[in-house]
1. Have a look at P, Q and say which one yields -0.38 for log10 I(q)/I(0) by the Debye sum over Cα atoms at q = 0.13 Å⁻¹, for residues 16-95 alone, as calculated.
2. If P(r) over Cα pairs in 10 Å bins from 0, in percent, for residues 168-287 alone is calculated from each of P, Q, which structure is the one that comes out at 14, 49, 34, 4?
3. When relative contact order in percent (Cα under 8 Å, 6 or more apart) is calculated, the result is 19; to which of the structures P, Q does this value belong?
4. Work out the source of 5.1 here, i.e. which of P, Q gives that when distance in nm of label points 7 Å out along Cα→Cβ at positions 200 and 344 is computed.
Structure P
Amino acid sequence: MFPLSFQAENVLQEVTEFQQKLANGMKTLSELGPIDVGVSAKEPVYREDKMVLYHFVPQVEKPFRVPVLVVYALVNRPYMADLQDGRSMIQGLLREGMDVYLIDWGYPDGADRYLGLQDYIDGYIHRCVDVICEKHGLFRINVLGICQGGTFSLCYTALHPDKVRNLVTMVTPVDFHTPGNMLSHWAKGMDVDLLVDTLGNIPGEMLNFTFLTMKPFQLTGKKYIDLVEIMDDKKKLKNFMRMEKWIFDSPDQAGEAFRQFIKDFYQKNALIKGEVFIGSSRVDLARINMPVLNVYATEDHLVPPPASLILKEKVTSKDYTEYPFKGGHIGIYVSGTAQKEIPPYIANWLKQRG
């Protein structure tokens, strides 16, 4: 062991420089103004309860004739997929000529306490698909599910394969009991009945704290120390604050839907066993026989690659494609590399399948 050696004058200089950067940064922070999120123009085309179906304004004269419906997770807000100019998956799809819709689940409150997975999957999603089909004169559309929204999309497609032309899943958990899945280990021991019966809806802050503590040093300490180094750069600071706004913009979860999702998916791993029921209908992934594109992140700590890759074994599609992105669960939406790779790949994949 070598003894640590500190020079007092060096330590003092570093502390002084840090404090100066912090002071300058606080001035920049006070001048930022509102933190805007969402870059692509859109309009609501259907509303039901808290849910809103948005249609993004196409960016080409003649968009691809089969629209794509983006289904996001219930946790956090879907503007992560359209965060800002140059860091937006939605923007990338629009520039590639896609006609894009997105479901915004809104903010559940006490009136939504007893909404279950059937309400979300066989209710809201199904009616949104019908609205889009009617508007475009189609029987089937393309569906792109993200994270938990991808799991919902798998369930919906298995129940209504006649409504989905092509299915795209992104960072989507399928096998919830893969080794090294920390979120799964935590959920297995949860007394979800006690939690829901006591609280009703599950507070978004509780879930957000759970996600942050999966990487406590990086997500609750280090990033704020590193922030000081960029606080004098208004553009970088605003980018950081956009991410912070999204991270802490956590809607509450409807109690019954949360109960069923934890029990059936995380605790019983029922999806890959064919034992999930949405209402009285069994979810059989073998009914997914249309083209499937499965996009996953190789460094994903929330949905490890094995949790997604098992999908290939469960569907009966003869046109199954996997696309690995070298990054993490969040980087797949907003990193510069992701913007160059993923939207063009998804768009071209869909175009090739008509």
Structure Q
Amino acid sequence: MIIATLKEILPGENRVALTPPSVKDLIKAGLTVRIESGSGIESNFADKDYEDAGATITNASDIYQNADIIVKVATPTLDEIDQMKSGSIFTSFFQTTKELEAVKAMTDKKVTGFSMHLIPRTTLAQKMDALSSQANIAGYKAVLIGADHIGVYMPLLMTAAGTIPPAKVLILGAGVAGLQAIATAKRLGAQVEAFDVRPEVKEQVESLGAKFVEVEASEDDGVGEGGYAKETSDDYKQRQQTLITEKIAKADLVITTALIPGRPAPILIPTPMVDGMKPGSAIMDLAAENGGNCEKTEPGKIVNYNGVTIDGTTNFPGTMPIHASQLYSKNVVSFMTYMIKEGELNLDMEDEIISGSMFTHEGAVTHEPTQQKLNA
């Protein structure tokens, strides 16, 4: 079987789905690996690195015609899908309930689609969890960029000219990105508070040295399946907004991480809250890809609103392409080798990882929420 990757064509996408070390792992699994020339350039992997690892460097046309499996980072364009071989397999980050035209095109081509967004969050699938590996990078980078946006020191400083108090950082959402943001901000010496709708993360937040901002709630309010948060009740939202309004007015840097895959990001910071923030403060909105947690966020842009910097960068992992690619390719290889036995593909539809991450197969949409969106 031939597995291949193509150059990413989305502007600002500097990651690559396969790295030279991952090529060796795929060859060990009995696969032939082809790489489109130049695929790894933005991640500092040269064609020769891939050749030395055992891959064949080729062009896109050859890959579309002959590859049994294509792996990428971004959702494919309609033109890319049109060139895919009927019956082939495609895997990437794919928000299936948003990219409905692409889903329909893949069913028309009878391409079997897998989304790294849909990998179940189970112990067995941990090595395949690309959402977590990339969110970790986003949380880290958001603090560094946020520290650059604000006009104050992060740590406490005692100088001959006076004492400088530490920056106050508020992190909304204590998932993978939020916890990494907490750890990074603490390492820089900031005073960190964190909020999450899931009360069970309090211990993790406090173990990293941050204060947990707690809103009283019923046991299941905000606790979703698979480790994700879910929408909360209206009463909870009201109490949450009152408390966050108070905290956000004092913060120098706010980092929001409430991103629910395939759905519009919940608004945690409406315009009146931004109006109450200090001039010179900043918001790093890690949910900008799905619209943003801040009402004033403009996805893909950095804006200044009444003296508050609002950063809507949509792809922080793409700004650290070497390690982001390294981690993502390991996730992809773990997923692929899970499905491949002795060089042959084994699509066990009873397996929760395989069936859970699949969204198209043999001309049909197999992911129920995506099918519901199409029907709507």
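Read the figures in this text as sums done on the coordinates, not as results from a lab. The structure presented is a predicted model; accordingly, all values stated were derived computationally and were not measured. Cβ atoms are built from the backbone, for glycine too; each structure is taken alone.
1. Values: P: -0.59; Q: -0.38.
Only one of P, Q returns -0.38 for log10 I(q)/I(0) by the Debye sum over Cα atoms at q = 0.13 Å⁻¹, for residues 16-95 alone, namely Q.
2. Going label by label, the one that fits is Q.
3. On the way: P: 22; Q: 19.
Only structure Q yields this read-out.
4. P
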